[in-house]
Structure 1
Amino acid sequence: MAGVNAPRTALVTGANQGLGRALAEGLAARLNPDDLVLLTGRDQRRVTDAAREVSHLPGTRARVEGRLLDVTDTDAIGRLADELRGRYGGVDIVLSNAVSRLLPHESQAERADEFIDVSNTATHAVLRSFGPVLRPGGRLLVIASSLGTLGHLDPRLHQRFDGASLDQVEYAVESWRTAIHHNTAAEAGWPRWLNVPSKVAQVAAVRAVAAARREHDLATGTLIASVCPGMVDTATSRPWFDDYRQARPPAEAARAVLDLVFTERLDPALYGELIRFGTVLDWHGGSPPEEQDRMVRP
């Protein structure tokens with residue numbers, strides 16, 4: 001990240017509640033008074049209220065600003081990246097966390113467009129827009145899931161994501177979306193549960209971007225990766241658990257992510273990978289889960 005005495009800029013998407021809010025709070029507590037945390041979301045009132053509340057927490061040190069950002073508006077993501085480049089010379093920390101709330105009784109197919117737009121199209125836009133403005137030593141982390149490993153998909157679909165470029169990942173996601181609309185997703189091997197292909201695509205997108213810039217980033221101590229925070233007890237995840245006693249509160253789940261953000265000695269083995277509690281998850285691991293074993297962020 002920027003030098004010890006240079007002001008740093010951090011951005012969190014989907015930050016007015018749940019894990020995103022906890023991440024913003026943690027950044028505001030660990031950064032310095034001259035640093036800036038941009039707490040973003042798509043509801044102006046909630047964003048404003050959350051930013052004010054975080055600013056007044058006893059442990060807050062950094063400046064906190066609320067910023068309206070609907071991540072489904074990819075042009076808005078690009079404009080914000082350009083603004084931060086112009087105002088601050090770039091950004092030091094980007095935590096892509098936005099998620100679309102989906103309840104168990106809702107139709108997966110009917111909610112597919114919104115879910116894909118928030119989880120995948122937005123992730124692609126964040127990577128494309130903020131990757132180029134990430135300052136040396138910065139952190140760009142996509143909050144994903146252990147479901148994001150390739151083995152959770154039908155083997156017929158592996159070639160769409162394994163070793164794919166970002167353009168190819170985007171094409172695979174849009175092919176999946178089209179198959180849902182045409183009622184051909186199941187016969188093509190796509191699982192009914194949206195969270196599985198969505199998370200695999202998120203991790204594949206991160207891997208694609210990281211592969212193209214690995215050498216330069218490692219030389220400058222810069223990290224691009226996807227992160228699994230484990231089971232998190234939030235309003236989004238709670239309806240999916242019959243027993244959520246093992247789920248951690250957002251503040252606790254955020255801690256491991258923030259430890260990765262602030263680590264001074266970057267392990268090259270983490271670069272571009274899916275990381276859970278400091279350990280790399282095998283990209284080719286996992287197995288297709290049963291439909292009833294639903295977990296939002298296991």
Structure 2
Amino acid sequence: MSAEAAVPRVRSARADFLELAKPRITFLVTFTALVGFVMGSPVGGVASEALLWAMVGTALVAGGASAMNMVFERATDALMHRTRERPIPAGRLSTAQAAAFALALTVVGITLLWVRNGGLAAAVAGVTWISYVFLYTPLKTRTSLSTIVGAVPGALPPVIGWAAARHSLDAGAFVLFAILFLWQIPHFLAIAWLFREDYARGGMPMLPVIDPEGRMTGRQAVANSVALTLVSLTPTVAGLTGTNYLIGALVLGLAFTGMAARAAVLRTRPAARGLFFASILYLPAQSALMLLDRQ
């Protein structure tokens with residue numbers, strides 16, 4: 001084979017390994033870890049080198065968890081239209097290659113966190129990886145409660161950042177955890193509503209799959225959005241942020257709840273899509289307010 005012919009294959013393999021790490025999810029995880037680190041740092045300054053290592057370590061662990069998730073879900077992925085072209089079900093990478101890649105990312109990431117940010121940050125990252133891979137992933141084909149279980153590892157990245165900055169955990173870390181935990185429920189429900197036929201095809205009993213009329217799904221989205229609005233105000237109560245954040249968080253929460261209520265009433269794909277995009281806009285806006293008005 002000529003060198004010119006070999007180049008596309010190398011690039012394709014690199015792209016497949018990158019896809020295993022789910023870059024968009026990894027970016028979100030890393031961003032929330034950054035928020036946790038900055039919020040856990042002294043107001044006078046942020047240790048930039050420690051922040052950099054925390055972000056790299058968290059990104060590697062997140063990528064490793066996503067890759068191992070694809071290893072375990074390869075049969076399910078092959079059944080669903082939105083996932084059947086992923087590297088493993090499409091046959092571009094073997095299960096062994098993907099598993100080795102996942103473990104390598106995870107080990108390197110946790111090691112970096114341990115050496116550069118301390119044992120506590122590494123331990124939280126380890127709990128995040130284990131709960132995502134060995135609790136959330138297998139439960140997806142067994143119960144609709146997997147969404148709630150999956151929200152736990154999904155809410156731990158800011159705790160990793162907080163632990164990396166302070167080498168301890170206190171009320172602030174759990175406030176950040178609660179905000180991200182509650183945000184994920186309407187976010188995931190919107191995704192599950194949009195792809196419920198695919199989830200049903202893959203044998204995943206997500207709430208919109210077992211609730212075809214969408215009434216329970218809508219109620220859960222509204223209830224968690226209301227809870228999110230209330231919990232999002234606690235950073236000011238806890239002394240982490242000022243009044244500007246309080247006002248902004250309240251406005252964002254009410255708008256997000258309004259989109260959840262709209263989706264609950266209409267129960268249509270466009271309404272679910274609107275809730276999904278509202279969730280995508282909410283998180284960076286709320287995080288930016290928090291960082292700009294931290295006390």
Structure 3
Amino acid sequence: MSKPEERQWVEPGHVYLVGTPIGNLEDFSPRGQAVLRQVDRILCEDTRETEILCRQFGIQRPLVSFHAHNAHQRLPMIAGWLQSGQSVAMVSDRGMPAVSDPGQELVAWLYQQHLPFTVVPGPSAQVTAFAASGYAHPYVFWGFLPPSGKSRREMLGHIAESAFTGVIYIAPHHMEKTLEAVQDVLGPRRQVTVGRELTKRFEEYWQGSIGELREQNRSWRGEIVLVVAPAEPAERTVDWAECLQEVEELVVQGHSTKEAIEHIASAHNVSRRELYNRLQNQRRNG
């Protein structure tokens with residue numbers, strides 16, 4: 001019995017954003033596979049990663065790298081391909097392109113040029129981890145945190161005060177440093193869910209407080225999604241005057257300022273840094 005002919009999904013002069021598996025290759029949709037087989041070229045975050053995917057599914061199409069550092073060079077080339085009637089697909093290493101991955105520049109440019117495109121949906125780590133958390137919806141996707149500095153602190157401040165669930169991507173080698181920063185701003189009691197190696201053989205979920213998570217002192221491997229539970233109303237109405245008074249009382253009893261801040265911040269589930277800054281202001285103005 002002959003194999004049925006594959007449905008034609010691709011049109012000339014068209015761009016396709018194609019979602020690819022986040023881990024388990026069996027999650028790649030038949031439509032996504034067909035589009036990659038039928039386009040003239042495939043734009044990809046890393047040609048080496050996409051080559052592995054294409055080999056698995058018998059896809060033989062030219063691969064062209066596309067990312068933030070070469071987008072300005074690639075866009076004129078893409079314009080020429082589309083004008084000549086060729087079709088182009090865009091993929092990231094895993095998941096949906098343009099979602100914390102290359103592709104956003106391409107989509108913005110397609111709107112500016114009034115060029116047609118289609119999104120072929122696929123697996124998404126943020127949606128998968130959020131569904132596994134059991135936390136209230138809606139949720140806010142924050143992507144990767146800024147590496148350091150004021151922008152990082154500001155984003156964590158927004159997450160700390162948000163009434164929505166927050167979803168964060170974390171590279172394994174940044175996990176401990178990120179958890180330290182998250183605990184410093186959100187407090188040790190905020191509930192979180194960690195999703196690791198999603199859809200893969202060693203997929204793992206863990207749920208508890210940030211403090212409990214840090215106490216594990218484990219080494220982290222694989223891509224990680226951190227889902228932060230919404231702030232409770234009590235967390236957003238802090239009696240800072242009471243906190244400062246308790247810190248000063250501990251200092252009078254013989255504790256160091258650092259010890260007093262850590263103890264009171266943990267007891268009231270508030271940011272150590274915020275408590276320290278308020279204490280410094282109070283002492284300067286007192």
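Taken together, the values in this text are just the output of simple stated rules run on the coordinates, not laboratory data. These figures come from a predicted structure and were not determined experimentally. Cβ atoms are built from the backbone, for glycine too; each structure is taken alone.
Given a computed value of 17.6 for Kirkwood radius over Cα pairs in Å, for residues 73-216 alone, which structure among 1, 2, 3 does it belong to?
Values: 1: 15.9; 2: 16.8; 3: 17.6.
It was calculated from structure 3.
When Cα extents along the principal axes in Å is computed across structures 1, 2, 3, the figure 64, 51, 34 traces back to 2. Suppose FRET efficiency 1/(1 + (r/R0)^6) of positions 137 and 177 (r between Cβ atoms, R0 = 30 Å, to 0.05) works out to 0.90; of 1, 2, 3, which structure was it derived from? Answer by label: 2.
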